[in-house]
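Participant: Down below are the structures I want you to see.
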Structure 1
Amino acid sequence: MNWFKVGLTILILVVGNTCYADDLLSIYQQALEADPELKSSETKIKIGDAQKGQALGEMLPQITGTANWSTNSQRQGNRGNDYAGTSYVISLNQTLLDFPKFWNWRKSQAVESQYTLENVQAQQTLLFKVVDKYFTVLEAEDELSFYYSEEETTAQQLAQIQALYDKQLVKITDMYAIEARLDQIKADIIEAEAKVVTAKEGLRELTNTTPAMLLKLREGIDYKELEGKLEDWLAVAKSENPTLAAQQYAIAAADLDVTAQKARHLPVVELQLNYYNTNTGFQSAFVNQTDTQVAAINVNVPIFSGGTITQRTQEAQHKLTLNKYDNEAKLRALVKETSDAFLTSNANVRRIKATRKALESATKSREAVEAGFGYGVETISDVLKAQEEEFKTKRDLAKAKYGYIKNRMRFMQAIGMISEENLAEAKGWLQTTPAQEMQCFK
C-alpha cells in the first residue's frame, strides 16, 4: 500500500472543506455589510424622513399645559392674609395660514427624495466597485502570472545556452543577453507583485476583509459590442442616472427654500384655544376659583426684522444658484463618462479580436525564430525578442478582456441601469472552481 497517497487523500478530505474561492456575489454580500458610503446614504434617508416629520409637525396642533403652585402673603397694616395659590392653563394653537411652514414641508419632501436617490446611486456605485476591483485583482494576478511564465522560460533558455557555451557552441554575448533579459523580467515581477498587493487592498477596502483566492476569468467568453447609438444612450443616462435625478431634487429643495424665505414677509394666521383655572388674581390677590375659556384668531404681520428675512432670502437664492452649477457640472461629467465607457467598451471588443490574431502571429513567429536558432540562422537576441513580443501580446489580450468587462459595467452604471443581474452576468464569466487548487494547501 502506498501510504503517501493514503495520507494525501486524508489531508485533502480534512483541509478541502476550508478550500474555497471568493466569487463576485460573495464579495458583494461582504461589501453590502461593510461599505461605509452605503451605510451613510441609508442614514441620510432616515434623516430626511425625520426632517419631513418635523416640518409636518409644525403645521399640526400645538398643545401645551402649564401648572403653577405658589405661596402668597399679603400685609395691610396690622392685617395680613396668607394663602396657597394655584393656576392651570391648557393652550391649543393651530396654524391656519403660515406659508413658510408649508413651503418648508414641501422642501423636506424634496430633500427626502434626494436622499433616496443618492442611496440608489450608492448601491449602484458599490455594484460597479465590486466588479471593477475584483477584476482589477484578476488582471494584476494574470500579469504577474505571465511574468512568472516568461521568467521560467527564460531561465530554461539560460541553462541551455550555458550548456552550449560550455561546449563553446555559442558566444558569451548570447549568455549575457539572456541574463540581461532575465534580470529585466525579475524587475518587472517586483512591480507586478506590488500591483497585486495594491489591487487586493482596493478590494479589501470594500469588504473590510482580506479576499481569499478569487475565481479566474474563464475562456470562451463571447465579447459583444454594446448595441444602439451613443446619442440614444446619452438620453437614457440623462433620464435614468440617479445622481442627476438626485441633483434635480436638490435644486427643487433649494427653490422651495427661496420661496419659504420670501414668505416670511407674509402674515401668519393662527387659531388659539385657551383654558384657565386659577384662584390667584391681580397682584396675587386671592379670588374664588375661576374658569376661563378663550377662543381667538391671531394675525401676526412681520413689519421689520432688522433685514434678517432679506438676508436669508439672498442666502437661499445663492444656494439655489450653486445647486444649478452643480447640476451642470454633473451633467457634463455624465455625458463624458457615458461616452467614454460606451466607446472604450466597444473598442475593447475590436481590440480583443485583433490581439488574438496578433497572438497567433507572435506565437508562430517565436516558433519559427526558435527553429531558426536551432539551425544557426537566428541569434539568441532574435529568440528573446520574439519571446518577449509573444508574452507582451498575451498581456495585451488579457488587458483588453478586463478592460471590456470593467468598461461595460462602467457604462451600465453611467446610464443608471446597473443591477445585481449584471453582477450575475459577470459571475458567469468566471471559472466555477479555483484554477490552482493546490494553493489551498500551501
Structure 2
Amino acid sequence: MKTIFFHQQGYRDLPEDFHKKYESVWVTLPSDELCDPQMVRKYLRWNVEELELADDLGFDAIGVNEHHQNAYGFPVAPNIIAGIMARRNSDAGIVVLGNTIPLYNPPLRVAEEYALLDCLSGGRLVAGLPVGSPPDTVGNYGLPPTQVRERYYEAHKLITEAWTRKGPFPFNGRFTKLGNVNPWPKPIQKPHPPIWLAGGGSVETWKFATDNNYTYSYLSFSGLKQAKSMMQGYWNQVEAAGLDDNPYRAGFAQAVGGGATDAEAEKLYLEHIRNFYSKSLHIPPYMQAPPGFLSKKSVEFGMNQGLQRGQGKKLLGDVTKASWKDFTETYGMVVGGSPETVAQKLEEGIRDLRIGHLMVIMQLQSMDRELTEYNTRLFAEKVLPRLRNIWLKEGYQDHWWPQGATRFSTPESRALPVSLEAAAK
C-alpha cells in the first residue's frame, strides 16, 4: 500500500462571508481584493516545509497538482515545487498529478520538464497527465469545451512519443505542428516515468486508463464512503478490458484530521472542515460542467451516480453549521478521529474500493502551519505503518510506481514503524 502526502496549497485566509459575497472560489474571484502577495509568500514557504516534513516522516511519496486563478489551490506551476523536492536526497516518490496537458502550447514543454524532474530526482517521478478541470481548461484558459479532450489525446501522443521515439522527428497534429521533436534530456525511467490519470468519474478517462494500462485516481472530496458506486464503475471497465484487479490500478484522495482522541480531533478540525467545504468548494454548476465538456455517456452516468449517492454535499444543507458527525459518519466526507479510528476507517475504505495509492490531504485551507504539522506527525507515527501492510499478503506488485522511489520497497521494510526521532535527525 502506498500513501502519498498530497498538498492542495489553498489560500488560507478567506473572509467569513466569502461564500455569500463571491460567486466562486475559482475563475472570477478578484485577486486584487483577496490575495495578498506577502501572505502568498508565507503560505508557499509553509507548503514547501510541510511537503518536506512529510518526506522526512516516511510517506511513500509527496504529491502536488496544477490549478489556475483560484483560492482553492494555487500551485500554478507544480513542476517548480516538484523541483524543490527533486533536489532533496530522498527515496520517496514525487507524484505530480499533474500537468494539465491541454493547456500547454506546445505540450512538448511537459515532456521536457518532466524529463528534467525525473533526471534531477534520480527516477522518482510519477508523471500525472490529467485532462484538467472545467474551471481551469474552459473558465480560465478559454478552451472550447468540445476541444478539451481532443487536445488531451493529441498532447498525450506527442509527450509519449517524445520520450520513446528516436529524435529528431516531425509531429503533425491538429493543434500542434513541430518540425523537430528532440527533447534534451529524456527521462531516466524507461520507457518513461509511470503515467497516472486523474478524474472525477468521466467514463472516457476510465477507458483511456485501461487502453493504456495506466493507473486511475479518483480525486473527490465526497469521501471514501460515497465513492463506492463511482469506483465500481472504474473496476467494471477494468474487468471489461480483460485486466486484473490489482488495487494499484486505482488511487483515491481523502481528507484526514487526526487527534489524540476522537473528541480532540473534532475540537481541532471541525471549523477548518466547515471552512473548507463552504469556501474552497464554492463553485457554481455552470463552471463545473460547461456544455460540451462531458460526453453524453459520462453525463448520464454522472446523473445516475448523483441520485444513487444522494447528492452528498447537498444533503448537508448549510455547510457552515454541519456537525462533526455529518462530515465523518453520516456522509463520510472526512476521515477524522483518534489514530485508531482513522486507521480503521481508512483500511475499511481502502479494501472496499480496492485502492493501492491513497492520497491523504492533511492540510485543509485555513489550517495553520502548527496544526498541519501535528496532523502530519500523528498520522505518520500512528497510522501510516498500519496502512503500509495492506495488500501485502495478497502479493500484488505496484507496476505503476517510479523506479527510483525505493522507500519501503521490500516486504521486510514495509512493516517497519516510522521513527519521528530518526526523521528529525
Structure 3
Amino acid sequence: MSTTTLESAGGVKVVKPTVASHVRDYWGRVRGGDLGTLPAVLGLIVLSIVFGVARDETFLSGRNFANLFNQSAQVVFIAMGLVFVLLLGEIDLSAGFASGVCGAVTAIALTNHGYSWYVALPASMLAGIVIGLLLGVLVAKMGIPSFVVTLAAFLAFQGVLLKMLGEGTNISIRDEFVVKLNNGTLSPGLSWGLAVAAIVIFAAVQLNRIRSRSKRGLITEPIGIVGLRIAGLAALLLITTAILNQERAINPAINSLKGVPIVVPIIGVFLVFWTFILGRTTYGRHVYAVGGNTEAARRAGIPVDRIRISVFVIGSFMAAIGGVMAVSRATSVDPNTGGSNILLYSVGAAVIGGTSLFGGKGKIINAVIGGAVIAVIDNGMGLMGYQAGTKYIFTGLILLLAASVDALARRRAAATGNK
C-alpha cells in the first residue's frame, strides 16, 4: 500500500500521495505492463546519442535539428489521425495516398484555378473529411473489414491522384502562405514568446487541476511531481528554442535563418487539441470504451457506429493536414505525394510511440514521439551514409520490436490484472 498523508481542506479529507509513493505506483504500473511512451522515449534518447556521437558535426547542428521537424511533419500529422483509428483496433491503409489526394486539391486550387490559400486549404480539409466519411460508413454500416476497405482505397486513391494530375503532371505552388507552413520560421522574439507562453499555460493547467481535485476531495498528484513535470517541459522548450534561434543559414549576410520552424507550433496546437479531446471529453471516453470492448460499449448505450465512422473522419482529416504539409515542403505535388514509405512510416510512428495495434490503448503524444524516432532513424542513418535498403531494414526491426513490446506488455497486464 502506498504511503499517503491526509489533510483536511474545508472539512473534506483529501488524500495526498507522497512523491515516493507516486514513483512506486508508477514503477508498479510499468512492471505490470503499462509502459506508455517509456520505450519510445528511451529509444529516442539512445538513437540521438548514437547518431550525435557518430556525426556530431552534422546531426547535432541547428540546421539539421530544424530539418527534422520539417521532414517529419507529414508523417506526424498522419500518425495523429491513425491513433484514433488504431484505438478502435482498426487500420487505415489509405491514409498515405489520401494525404496525396488532399495535397493535390490544395495545389490544383492554388495553381490551376488561382484561388487563395483560405479557399484552397479548407477545400483540402473538406476532401479529407469526405474521404473519412466514406471509409467509415463502409466499415461501420456495411460491415466490411477496415483492412479490405482501406486497401481498396489505397489502390483507388493512387488512380485518383494520377487522374487529378493528368497521369503524371507535376504542379508547383507559389502561394507564400502555404509555402511557409513547412518551410518558414518564426522570428527569434516570437519563438521565445511562444515557448514562455506554453510553459506558463501548462503550469497553470497543472496547478489548476490540483486545486480543482483538492476542492472535490479527490486524490491529487504530489506537488513535487507536478513541479518536476513543469520543469521538464520548461527545460525541453527553452533548450529547443535556444538551439533553433541560432543562425542556420550558410550565408547569413545574404539571407539570415533563425527561429523555430512554423510547423512546430502547428504540431503543438494539434497535439494539445486532440489530447484534450481524447482525455477530457465524453467523446474521448467513448473512443477508449469502444476500443476496449465494443459489445460492452454498445450495451452501455454508446453509439458505436458513429464512433467508428468518426475516427475514420478524423484520420482522413489529419491525412489532409499531412498532405498540405507535404505540398508545402516540396512546393509542388506529383503522383508520388503520399506514396512510397509515408503510410508505413505513419503507422510505424503511432505504434513505435506506444499506441496498441490491438485497440484501446494510445495517446496523441505517441504519434509525435514515434514520428521523432522515425525521423531520427531516417536522418541519422542518411548522414552516416547508409543506403535506403539498410534504413528500411532497421526501421522495420524497430517497428517489429515496438509491436513485440506491446504484445508482451498486454500479456503481462492480463497476467497481473492491469488490463
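Throughout, read-outs are computed from the coordinates displayed, never taken from laboratory work. Bear in mind that the values here come from a model prediction, so they are computed numbers and not experimental data. Cβ atoms are built from the backbone, for glycine too; each structure is taken alone.
Participant: Here distance in nm of label points 7 Å out along Cα→Cβ at positions 146 and 266 has been calculated and equals 6.7, so which of 1, 2, 3 was it run on?
Facilitator: Answer by label: 1.
Participant: For distance in nm of label points 7 Å out along Cα→Cβ at positions 90 and 386, find whichever of 1, 2, 3 sits highest and give me its label.
Facilitator: 1
Participant: Work out the source of 5, 19, 29, 27, 14, 4, 1, 0 here, i.e. which of 1, 2, 3 gives that when P(r) over Cα pairs in 10 Å bins from 0, in percent is computed.
Facilitator: 3
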